[in-house]
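Visitor: Following are the structures in question.
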Structure 1
Amino acid sequence: MSEVKISVIVPIYNVEQYLDDCLESIKNQTFSDFEVILVDDGSTDRSIGIAKKYTELDERFTLYIKNNGGAADARNFGIEKAKGKYLAFIDSDDTIMEKYLENLYNAIIKYDADVAVCDFCFYFINKGKTVKANKLSIGNNRIYNRDQALKELLCDAKFRFYLWNKLWKKSLFKDNNIDMPHMFYEDIVVCSKVFCHINRAVSIDYRGYTYKRAVSKHQEVSMSKIRINDYIRTVPYVRKYLGEKELYEMAKKSFFRHVFHVFFSVPLLVIQANKTLENGIIKNSVSGMKTVIKCLRVPIDELDDMINGDAVV
């Protein structure tokens, strides 16, 4: 396949239970001018066999098999292979509605935008229940300039810090040397960086993506020291980039919303991970919360030490 309008990137790792539904939902899109880049990241279950089936059924699907490096590494690999002008990221345990690509593409073209955003649903596996994601829906199609869109993203209320539920111009990543950092919650860092470079974003009144969660909106299947520290590190990551692009003062109030979320989430995350941590709930919670505040106080040129430094819990 030579040139296509959209490259759909699907990182795969041990998702045999959900992969068929995901790939079938992509295959059945009303929009047809796309390629699907399946990146298996070292699966040990039947995922590779399921993915191969779709490459045989539909020439738009291509499978790459690599050693395990994590979701970020798989997405970076997919971006390098992408032929499309636009990128769509879809997690391999999620599904999309049949007009997902069509509606996002039409909006990004009509409004000459760099990114198009749609609403989504949560599907809670333990309850078999689907719920709308936002208390306040995105609403009618709306255009945002760079500053408006960045502020909206940092508030994490409507746009949300997800690579999926969006259609992106590939040039945003390639021209600005933006790739996925090898960490949990990398979406927060990447989305914030990319939104610093857009000229225009459009949100559409369409709930096109279903995000599967095991238990609830706020609880991971497993919580660990690494996850907690990576969530805390999103604060210096984002602050540093905003500062480098001279956008920190403009976006500071919205950025503080993210800081607020991280600060008050630390005790909840520590409680989830308590059995695997040393030093107890109170000491770890206080240490993590102090680090979040410190991220706001140190000079920007010292934030690298906090991004790459020792664990805080």
Structure 2
Amino acid sequence: MISLKQLQTLDAVVRGGSFQAGAKALHRSHPSVINLMRSLEESIGFALFDRSGYRTGLTEAGEAFHKHALRVLREQAELEELARYLKDENEARLRIVIGDITPLDETLGVLRGFAQRYPQVQLDLDFENLSGPRERLLDGEADLIVHHVNPSDPRFECQKIAKVKIIPVVAPGFLEFEPDAHTRYAALRPYTQCIIRDTARHIEKEKHFILDEAHCITVGDQHTKKSIIVQGMAWGHMPDFMIAKELEERTLLSIEGPWIKGSVVDIVVARIAENCWGKMAQKLWDSFLPIPSSSIKN
């Protein structure tokens, strides 16, 4: 049976270059270190050290064994660190749900920074559309969500992190007329509309800008929706940060006006208002700061 004490002693001898140096580093007697290494060699059945020279060196087999021993020692140190972390009543896992119109790069930047500071915490990320993030939070399947939430809903505690504008857009030539200030939604009813599938399973689903009786293409994510609109297969509403380049290059055109409206949505980090939060959940909450609009990437 190989013990951690033997592996620790082996590493100390290798680092020190001699049994005597290893004994000094470990605050043990010289004979005890020699006996421990002999017992290790007897246990594994081959020589670890070449004792023919002035300095104590590893055999070829010893070098391979020591290399793997270092991996075990590193894992032991990580395990001890994790035990100390959990003993302090820190959470081992946090569940985060990100909504479909949340600026993803900036949100992941916050999560990356948190993960670097607290590598012991496993971050479970899920992505949901429309009512989906809110449902996951209410069902106890998320510790927090990054999405838009009704600020007047007393069930949630929210802090704003960004504003996103939702813009109605089409590809050039998709419409057979030129929209103007008098254009109403009725003029769009003959044209296919692309909409996002709400991932909520049982709560009342949200309906945003959906025209009754219009032909629709339903998709599961905003990137697919954007591609369909760019290809001239449908019109639809898109978050501004996802289409800034296309609007600038005029591969997409805004049809927003007095009657065909967009909207400005607050993106928030939200949690259940009356819950008791663990230390890491609070630290993650505190990691979110408002995202400057100029930093939101396409």
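Here, each number is a calculation from the coordinates, and none is a lab measurement. Bear in mind that the values here come from a model prediction, so they are computed numbers and not experimental data. Cβ atoms are built from the backbone, for glycine too; each structure is taken alone.
Visitor: Quick check: 15.4 is what I get for mean count of other Cβ atoms within 10 Å over residues 35-42, calculated from one of 1, 2. Which structure matches? All intermediate terms of the calculation are to be shown ahead of the outcome.
Guide: Values: 1: 23.4; 2: 15.4.
Matching structure: 2.
Visitor: Right, here's the next one. One of 1, 2 was used to compute relative contact order in percent (Cα under 8 Å, 6 or more apart), and the result was 18. Which label is that? If you can, show how the numbers build up before the last one.
Guide: Working: 1: 18; 2: 21.
Only structure 1 yields this read-out.
Visitor: Something else: In terms of distance in nm of label points 7 Å out along Cα→Cβ at positions 155 and 171, which of structures 1, 2 is highest?
Guide: Numbers: 1: 2.9; 2: 4.0.
By distance in nm of label points 7 Å out along Cα→Cβ at positions 155 and 171, the leading structure of 1, 2 is 2.
Visitor: Out of 1, 2, which structure matches 2.5 when distance in nm of label points 7 Å out along Cα→Cβ at positions 99 and 227 is calculated? The partial results should precede the final answer.
Guide: Details: 1: 3.6; 2: 2.5.
Structure 2 accounts for this read-out.
Visitor: Okay, moving on. Starting from the value -0.63, -1.26: which structure in 1, 2 was log10 I(q)/I(0) by the Debye sum over Cα atoms at q = 0.13, 0.21 Å⁻¹, for residues 131-250 alone calculated from?
Guide: Numbers: 1: -0.57, -1.40; 2: -0.63, -1.26.
Computing log10 I(q)/I(0) by the Debye sum over Cα atoms at q = 0.13, 0.21 Å⁻¹, for residues 131-250 alone on every structure in 1, 2 gives -0.63, -1.26 only for 2.
Visitor: Mean count of other Cβ atoms within 10 Å over residues 3-10 computed as 17.4: which structure among 1, 2? The partial results should precede the final answer.
Guide: Numbers: 1: 21.0; 2: 17.4.
That value comes from structure 2.
Visitor: With semi-axes √(5λ) of the Cα gyration tensor in Å coming out at 62, 22, 15, pick the structure among 1, 2 it was computed from. Each step should come with its number before you reach the end.
Guide: Working: 1: 31, 24, 18; 2: 62, 22, 15.
Structure 2 accounts for this read-out.
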